[in-house]
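Listed next: structures, encoded as structure tokens.
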Structure 1
Amino acid sequence: MKVSLENLSATQKKVDVVIPAEVVKEKRAEVFGEISKNSKIKGFRPGKAPASVVESMFRKEILGETATRLVTGSLEEALKEVSAHPISRPEINPPDPFELDKDFEYSAVFDVLPEVELSEYKGLPLKKEVSEITDHDVEHTIGHFLEHRAEVKAYEGEHAAQKGDVAIVDFEGFIGDEPVKDLKREGLRFVVGEDRVIPEFEANVVGMKKGEEKEFDVAYGEDFQIKEAAGKTVHYKFRLTDVQERIIPELTDELAKEVGQESAEALKAQVKEDIKSQTEQQSKNKIKQAAVEALVEKNTVEAPRSLVNEEITRLARNMAQGLQQRGIPASALGAEAMAVIEERADKNVRASILLAEIAKKESIVVTEDDIDKGLSEVAAGYNVSLEQVREIYRQNDLLDGLRANLVEQKVIDFIIENATIEEVPGEPNHVDNK
């Protein structure tokens, strides 16, 4: 067998394999014998049909199975011979036509990880957000806490909807005379003034009374998630089916005790600690993201297409699930969104390659204690035992993925520890205690 390797790009290689004609004949004879023995041919006992009859009836099957066995029986050895390590399933190009009296030549094209030359990963300039927790932050969060415990009741008599009220509406959007399937909803509930719905809904509901109807237009940009309405003007038929009053309670010791605190002051202190923990975690997340972005920017590496495609699939699935949770169909994921996903996927793959190379260079590894800690965090999040989580990960072959993720997190921490960090004021953060 002759084997040669060709570099098609930094991330793709091709192996050419030539198998001698005598080996081809041996493999063909092996396949022919099996098919002749096991085939059922009318007028002949199994295995007793003349070779010419078997050949004429099963020629296509004989050639196909012979080619398959020649490839599967030689590819692994061929890859070892040229020290090639595919990360994608090889694309096989067999000879056409396949002639039994000649050498069998085929090629296999596959993706590989690129060779990486690290440039900068120490001393990267990063900014860390530092936030001061103020009384205003605490009061703002307490306000949300109280709003979530507001009592909602019907108004007596007629009442025009105003800021702070709960509005319940039905609506349907039309382009011309045609209704837009994904722009119809009954019983949409929202608090007026909280900016949870489109501005036109907020503006038009103010002053409306129960049972009142309105019609108005909304112009959408080309990037609107509902493809049918993107770049068009939608005419809405809008009806206020009910408007309700929200009665927000005052913060008292009794209310604080309902959520496990001894007093109103103790609740405020806990809220302050919660805000502090949240802002610190957000700051850590932001600097980790900044570290990865800086690493990719400072180091050039090509991403294998097969890995990018896998990451695109993962990101698109996650985005589609997010849209569906908000009541938006997955079909709203248009070309512009997919372009953003593809760019993100390419960066994610390049980042993973660079992080793996740094781990190798700096001998950063994950210990069994690290694995246990990671599994314990998962167990705590789902309120189950460590052993239950460990068994689930083992049965579903998830441990290697967890190990890879933990290595990446360790490398990111290493980059941050060795970075040049500038502290900057962070944005105010509030915690909703629901």
Structure 2
Amino acid sequence: MINKIIEILNATNEIDAWKLTERKTKSSELFFIKNKLEMNRGKDVVKYKISVYNDFSNNEHKYRGSADVELLPDMEREEIEQIIQEAAVGASFIKNKYYPLADPVEIDYNVPASDFYDNSFADILSQISEALFESDNFDNGGLNSAELFLNEHQIRIINSKGVDNSYQKRVLDIDFITNWQENSEEIELSKIITLAEFDLDTIINTVREMLIQSRERSKAESLPNINDIPVILTGSSVKELLEYFYVQANAKQIYENVSIAEIGESMQGKEIKGDKVDLLLDPNLSGSTHSVPFDKDGFPLSAQKIIEGGKLLQFWGDIRFSHYLGIEATGDIKNLSFAEGSYSEKELKSEPHLELLVFSNFQMDHLAGNFGGEIRLGRYFDGEKSIPVTGGSISANINKIKNDMLLSIEKQQINNYYGPKFIKLNNISIAGG
């Protein structure tokens, strides 16, 4: 099929360059109600994504139009020719500034040795299912339902300049709901675990933690009216918040004048009173489903230090927008490794504070900097005792507090994020429940 597609691409006059991505996916899916397996299904599919490029000039400016189409392996040659021809014509109407494709570079990449790759799908899912329900032993609560998705992806990227790169990876997604009933009210909390390694301990500990949080939520009191108290974030909200610096340093945002970050300047303001941000983009971050040897363009990836001591060292970006800025491309790296902070969890929590564990929907605008959300579960510490609370909300803008963030020594990993587990923030607007 690939040879047929390439032959058609090369024979289409309107096409000046092209990129072909083949994605083979084999998957197994399990669906549980309580601890009973209700459904077991799988799939094995192949898809081809084609990007075609049409180069032209206008008023001495060079442009590269593009169009994307998707092909399936059972398509006849005539259908493929028609789809590609239509895409080629469509590309001629797109007026993007010219940018190059990736050049062929030899990449030495091997899938790391792991039980995740050596064992069969059946063996892996059997052990994962057992781990999933290991902590399901509480009297008033447990796992209400769970869905397991184990996918093996084989990716191959080819372009008209000679790139031909391949890799494979396995990805596990677990989507589960815990419930807890204390007195008459029943509480439900949901969680998604995404893993790139065979990590049973993370599954066991995450389920146990969610059950404990469900119990706390069932006993939580309404958030009182409190002002001028620090807020401590943990879990995925920390990841969302710190991703602001990653987005602001992206070449695309700089080119489109969305970000005003400047190389050599502080990204946290002139006077940093709290911890300074350090960010490394690591395409080989262990445990991340985004760890790959090259990006979607076939551009080879390597570790890149982006921010050090709060100062922006370089922009990061794909070939296209790096070319527009006239800088060396880093490629589209999606793994974020932030350095730990200066404060232990005990130090961060020694004074009165509001710790927020679960939001109905934590939202972070990585462009404008606004963030906040409705509180489903928190812990209010008044200096003497800690009580679970619910209701109310928080809101702020990171640009007003980024110079006074206290980061924890303790670190956590949430898929492609590895960094501080806790952030302590001041001057956060808190609305009572």
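Just so it is clear, none of the values below were taken in a lab; they were calculated from the coordinates. Here the structure is a predicted model, which means the values were calculated and not measured. Cβ atoms are built from the backbone, for glycine too; each structure is taken alone.
Things to note:
- Label whose coordinates, when distance in nm of label points 7 Å out along Cα→Cβ at positions 18 and 314 is calculated, return 4.2 (choices 1, 2): 1
- Computed 1.53 for Rg/Rh (Cα atoms, Kirkwood Rh), for residues 42-153 alone - originating structure among 1, 2: 1
- Computed 28.9 for Kirkwood radius over Cα pairs in Å - originating structure among 1, 2: 1
- Origin of the value 14, where relative contact order in percent (Cα under 8 Å, 6 or more apart) was derived from one of 1, 2: 2
- Structure from which 4.3 was derived, distance in nm of label points 7 Å out along Cα→Cβ at positions 178 and 282, options 1, 2: 1
- Structures 1, 2 were shown, and P(r) over Cα pairs in 5 Å bins from 0, in percent, for residues 226-305 alone at 3, 10, 8, 8, 7, 7, 10, 12, 13, 11, 7, 4, 0 was computed from 1.
- Parent structure of the calculated result 2.6, given that distance in nm of label points 7 Å out along Cα→Cβ at positions 394 and 418 is the read-out and 1, 2 the choices: 2
- In this comparison of 1, 2, the computed figure -6000 for helix-only ellipticity at 222 nm (-39500 (n - 2.57) for each DSSP H run of 4 or more, over all residues; to 500) is attributed to 2.
- Per distance in nm of label points 7 Å out along Cα→Cβ at positions 26 and 322, the highest-valued of structures 1, 2: 1
- FRET efficiency 1/(1 + (r/R0)^6) of positions 274 and 362 (r between Cβ atoms, R0 = 25 Å, to 0.05) from the coordinates reads 0.75; which among 1, 2: 2
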